[in-house]
Structure P
Amino acid sequence: MSLFNPFGIGLSALRAFRLGLDTTGYNIANATTPGFSRRRVSLSSLYDPNAGGMLQAGFGVRAEVSRVHDPFLDFAVRREMTRLGADDARARMLGILEPAFGPVDAAPLQQALSRFFDAADGLTANPENLASRTEFTAAARDLARTIRDTAGQLDAAREEVDGRIVETVDRVNGLLEGIARLNRQIAAQEAGGSEAANLRDERGRLLDELSQLVPARVVIDEQGVANVYLTDSGDALVTATGARPLQLGIDGSGMHRVLARRASSGLDVTDLLRGQGELGGLIETRDVHVAAYRSELDRFASALIGEVNARHAAGFDLDGNAGLPLFEPDPPGADAAGTISVNAAILADPRLVAAAGAAGAPGDNRAALALSELRGLDLAGLGGTSLTGFVSELIADVGRDVETASTERDASAAVVQSFEARRAEASGVSLDEEAAQLVLWQRSYEAAARFLQTVDEVTQVALQLGR
């Protein structure tokens, strides 16, 4: 064994334990850094496998720093973040609609409908009274306006959600470009043999963000490149060659469609994304929930126009003329809720309200009574439900959907927190553990320094004896 071999052993130990101290300090400094994975120092002995003999002591110690992470927990966290993204988007967007409908007992639409039928009751009691007729036409006008306002709020909410879809696609594409850039940097750095731990941490953080926005499957290849694919369609979003950003198209109703980039054209993946990730949650809210509420409101408005006008046309006004349509358009079109209004002629002249059941009988109230009885009459056009019952169910459905979305969001958030805690336990920084490691590396460094000091003293003695 060379006289200077112990010095090499001691110096390698000092370097290794100093690396341990530095790494522990780096872990402590980044204990609260988002996406940071703990660094671990691994030690292995340096020796000559061909050397033998009783006095073989090796050449020292090798220290290597590696990034601690668990791919399975990364997958689990991202899978649950996709679900949370959808639930959170749905809860936030449906929450915008709740004020438009309100609670069942205080909803503007329900109150306006009640006032309309209350006015019809008043008209039944006083069919010849112009004040009762004026009150009836005013209540009809307020009901039509409330229906239009509610339809307008639904349309505005749908446009708002559509705008959020465009913004989310832009965010997705920004993340895809960032991941592709980090892929190139990681491949270049790791070509030299060292792990690009910091770059991998940053890429992992971007992949977490991406998973909350869209359902993504991540495959890390042998070169360390993260290939990202849409879960259901399999379309590539990021490959070794770069990012493939999502595209946008416009459908016949003016709403945006999401397209995956193909070689020659884009594939419409809007329906595949529905209900998955924040983008899918927005799509579901726009195309399922808001569209359903709007359709049901149109159905209600059509039934109201048809049933009220039929009864009003069967009556006679104060001058003995047959009743005109009370609500317009008659018949109702596809956008009944957005276009409903009261006949301008009747609004201008309450004498045209057809309350009588026979011509020349101004005190007769049979037509007004038929209008009043609509309050609780089950209608085939509404699935055997009355007008008031249908509105109550619609408002209750909105409230239930909002409550369900909020509950599902809270449940998904709890699951994500659970998996994130497990991931932090596996790859995060524990300050208590790092404090213990700090003492260990410190003591080891001191021992290595003492070893070198002792070797130096022994060497001096040996040199003196050799003179």
Structure Q
Amino acid sequence: MYDFFKQIAQKNYCKSNGVCSVHPSINSLLELLLNEAREIANYIVKLKEFKITLTECTGFLVEILSIHLINTSFSEEDYLKIINKLHQYKLDIKEKYVEFCKSNKLPCEIINTDFNLNNLTTISELIKFSEENITNRQKGCDKNKFRLFELITIFVRLCAINIVKIKKIEPEFNNYDFEIVRFFALTNGYTIRNEKIIRRIKEFPNIAFKIRKKLSNLLQTRYGTIEDANIDIYSKKGHCILVSGEDFDELEDVLKSLENFKTSDKINVYTHGELILAHFYPFFKHNKFLAGHWGKNDTEYDFSTFPGAIFMTQNFNQKIDNLYKGELFSSKLISFKKVCAIKNNDFTPVINSALKLEGFIQSGKEEIYKPNNAIKKIEELLENFDGNELIIIAGSKNPNFEETHKGKTVINIPFPYDIEILTDIIKKCTQNSIKLTLFFTQCNKASLESLLILINSNVEIALADCSYALINPHVTEALKNDFNIKII
């Protein structure tokens, strides 16, 4: 189902259709958001040095950093609303910082930009301004430092997404907001030595792991302790809803909405993408509306062949520019054109759409996905392991891999896997002086997040080449040249 070589075989196709990369105009608009965020981060850090804490502004900035903008068919109205709000935050905090410096007769460290939102009122004008700004920023920064800034940005955004997920369950949680913003503020440091930036990057995994651990604990408290699962991956006759993204709380809201919706017709709910992980939690595993998991790891194909309503959660991060078919709904901060926005957890439009559509006219051939119990196997192996070298494959196994590494002990942790499994393995291997090599055979959010947490460990790491829609080439270069990550 999650075949590594199928993904590789499709790479040329997705590049030719533009779904492996981000359109330059979209990249410019995302960069404009990030540039505004960088300035705000700078002033938040400076004011914190004066013991002035801006909790609300810091939290808002973290939410902005979680935004994933890769599709050309986005809502211009949503984007303009967010950039306006972000710009106003920047003006307010900048004014606050300048006033404090003046009243205390302190020198101000101001970031001067020519961005005046009053003079730029259309998307095309914003794109043009941002393109010029990107060029100037790259000119003013040596390429080695620039790629480190890009790496910091991707790591910050990964952590920001997890913080947003935490706050959906625990709204007042802000323990690590400032740490994320302070780390991101490094990308303003053109005069900081590269060695210091690399050191700070190696220190950040400690924060990233604490954030991940907090999220994991919250999810298990809310939905039950993770357990083994046999996951149905075939269609079942009847009306249907597909939920795609990463947000368990929104899948929960869809299922609860169905419980409260009065209809004699049954509606089956299928997970898609990384929401396959929901099936390992008892709350979802035993829910009568959750029918299984749908899709073959090709989002546009999966959506176009699904005969029901499709809901994309806030942290949905796939390209769907080539998709022309389907009843689509979304709760993203910046939604899509011609997609119905879901507000205030009102899923009535999604349910009505599912009832209107015929759904699956018959059930498909029964097929069940059975991830092996990697934790028990690894624990048993490590207890009796008398060798000095271990190879872990996180993701799908290469058919020729074992032949290439004949004679060595190889363990496969199939997708989906929990990052904590990997950290536990590393601890045990370190305690027993076992050399560990880790292969991520898929480049996705899970593998990048694992990479962030493990980047400062004494582990030889190899990562499958990533699509430009996920990370840009500067990040790949930084991983290779500055952190000795092998790209396969």
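Assorted remarks:
- Kirkwood radius over Cα pairs in Å - highest-scoring structure of P, Q: P
- helix-only ellipticity at 222 nm (-39500 (n - 2.57) for each DSSP H run of 4 or more, over all residues; to 500) from the coordinates reads -21000; which among P, Q: P
- Source structure (of P, Q) for semi-axes √(5λ) of the Cα gyration tensor in Å, for residues 132-387 alone, computed value 37, 25, 18: Q
- For FRET efficiency 1/(1 + (r/R0)^6) of positions 236 and 428 (r between Cβ atoms, R0 = 35 Å, to 0.05) computed as 0.65, the structure of P, Q it came from: P
- Among P, Q, structure where relative contact order in percent (Cα under 8 Å, 6 or more apart) as derived comes to 18: Q
A short reminder: the numbers here are calculations on the coordinates, not readings from a lab. Every value quoted in this text rests on a predicted model; they were computed, and no experiment measured them. Cβ atoms are built from the backbone, for glycine too; each structure is taken alone.
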